[in-house]
Structure 1
Amino acid sequence: MVFNKEDKFILVKIFKAYLKDFDIYSKEQITNLFKNIFIEIKNKYNLSGLFNVDIYVNNNYGMIIEIKNLFFYNDECDLKIKVYLDAVFLNEIFYDEILECDDVYYYNDKFYSTYKKFCDKNIIYKEVDKILNNGIKI
C-alpha cells in the first residue's frame with residue numbers, strides 16, 4: 001500500500017498482489033480495509049472531519065483511492081464512499097513505445113495505452129472516458 005499526500009487529497013494505491021482474495025462486494029471486507037487505511041492515515045496526517053472517498057477498482061492493477069477532506073470538525077471521521085468498479089486505467093506512454101503496447105490512444109498531443117501489467121509509469125484513473133471517447137485509437 002502506498003500513501004501520497006497531494007495538494008487537495010490523499011492518494012492511496014493498493015496493488016493487486018496486496019489485495020489477494022479481496023472481495024469488493026463484501027461490506028465486511030471493505031469496512032475492515034478502510035478501518036486499517038484510516039487508522040494509518042489518521043496517525044500519519046492527523047485528520048478529522050467529513051471526507052469524500054472515491055475508489056477506483058481495476059482487475060489488473062488493484063485499487064486507487066482518492067480521499068478528499070470536505071471540512072474539519074472534532075476528532076471524528078465521516079466518509080462518503082463512491083466505488084467505480086471495473087475502472088479503466090491508462091498509462092501515458094512515449095511515441096517510441098507505441099509498437100510495444102495494445103490499445104493506444106492519442107489525445108491532446110499525448111499517447112496513452114490501457115493498463116495491462118505492473119509498470120513504473122504514472123497511472124491515469126480519472127477522466128479516462130474523455131481520452132477513450134475523444135482520442136484517436138491507433
Structure 2
Amino acid sequence: MLESLIVVLARGVLGVFLSGLLAVVTYPVLVTIVVSVWKVESVDYSLMGVLAIGFAAGLGGFLAWLDREAPRRLMALTLLVCLAGAFAGGWLGLQQDTGAFKLGGTLGIPGLRGIAVGAVLGGNLPTLLLGVAKALTRPRAW
C-alpha cells in the first residue's frame with residue numbers, strides 16, 4: 001500500500017508541475033496572438049486568463065494521470081473532470097484575487113496569481129482524490 005501512495009504522490013507532484021508550466025507558457029502566448037493577429041477592439045483579459053490558464057492546467061493534470069491502457073471513455077471522462085475542475089478553480093481564483101494592473105486605455109490585466117493557483121489546484125485535486133481512493137482500496141492496481 002505504501003508503494004501505491006508513493007506513486008499517487010509522485011503523480012500529484014507531476015500534475016502540479018505540468019499544470020503550472022503549461023499555464024505559465026499558455027497565457028502569454030495566447031495574449032500575444034490575440035493582440036497582434038486579431039483585430040480586437042477591447043480584450044477581456046480576465047476571461048482570456050481563465051480560459052487559457054484553465055485549459056492548460058486541466059491538460060497538465062490529465063497528462064500526469066494518463067493511463068494508456070484505460071478505456072477511452074474513462075480517459076475522456078478524466079480529461080473532462082480535469083478541465084472542469086481547472087476552469088472552476090481558475091474562476092474562483094479570479095474572484096479571490098481582484099487586483100488588476102491598469103494599462104493606458106485598457107480595462108486592466110487581472111491578477112494572474114489567483115487564476116493560476118486556482119486552476120492548478122482545481123485541475124489536480126479531483127484526480128488526486130481519486131488516485132488516493134484507488135490506492136487505498138486496490139493497492140496492487142498500479
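None of the figures in this text is laboratory data; all of them are computed from the coordinates on show. This is a predicted model, so every value here is computed, not measured. Cβ atoms are built from the backbone, for glycine too; each structure is taken alone.
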Highest-scoring label, criterion being FRET efficiency 1/(1 + (r/R0)^6) of positions 50 and 122 (r between Cβ atoms, R0 = 30 Å, to 0.05), among 1, 2: 2
Thinking of 1, 2, which structure, once helix-only ellipticity at 222 nm (-39500 (n - 2.57) for each DSSP H run of 4 or more, over all residues; to 500) is computed, gives back -6500? 1
Taking distance in nm of label points 7 Å out along Cα→Cβ at positions 34 and 114 as the criterion, which structure among 1, 2 has the greatest value? 1
By the measure relative contact order in percent (Cα under 8 Å, 6 or more apart), tell me the structure among 1, 2 with the highest figure. 2
For volume of the Cα convex hull per residue in Å³, which structure out of 1, 2 has the highest calculated value? 1
Taking mean count of other Cβ atoms within 10 Å over residues 2-9 from the coordinates of each of 1, 2, which one would give 14.2? 2
